[in-house]
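Take a look at the structures listed below.
Just so it is clear, none of the values below were taken in a lab; they were calculated from the coordinates. Since we're looking at a predicted model, the values are computed, not measured. Cβ atoms are built from the backbone, for glycine too; each structure is taken alone.
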Structure P
Amino acid sequence: MLGENASGNVPDVDDAALWAEGLGLTYPVLADTKGTFFPTWDPDGVLPMAYIIDADGVIAWAEAGGAGGLDQIEATVLGLLEED
């Protein structure tokens, strides 16, 4: 999972580590130190933006603005796990 802030500033690795620690995240958090993630994956600047990438690296689900929520994310992930 990748979490990206929308401050417009390019984060560094220490920023990502502090953010993950502060939120108590237990999954790896990456820092987009080159600033390429945000314009590629959220070109319209709609937040939050969420993607589920399947085992083949294909976008299986995407949502802009948080409309579907956790129930939709859970259903999509569980469906993908059943396929494997």
Structure Q
Amino acid sequence: MVTIGIKGREEAVVLPELTAKHIGSGTVPVLATPMMIALMEKTCRLSVKPYLDEGQETVGTHERFIIDESWFRDKMELKSKQ
């Protein structure tokens, strides 16, 4: 069972192909943000994996990834008035 407070740790060597300069998201040879996010997601997944039943996996918390833009803006405006 997954409980609040599980901790984990992962390390990575910043290779040239993982840099912002290499992938085009920046101009300097530092760890690219997309690579950092991937490392964070991997760390989270591996941290809880021992607590999952066989055959279970994590997928994140996104409820949807495609939205109707006008509907979204209308809903956002309505919420801002509350």
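Taking relative contact order in percent (Cα under 8 Å, 6 or more apart) as the criterion, the largest value within structures P, Q is that of Q.
Quick one: FRET efficiency 1/(1 + (r/R0)^6) of positions 30 and 54 (r between Cβ atoms, R0 = 30 Å, to 0.05) came out at 0.95 when computed from one of P, Q, so which one is it? Only structure P yields this read-out. Of the structures labelled P, Q, one was used to calculate log10 I(q)/I(0) by the Debye sum over Cα atoms at q = 0.16 Å⁻¹, giving -0.87. Name it. Here the read-out was taken from Q.
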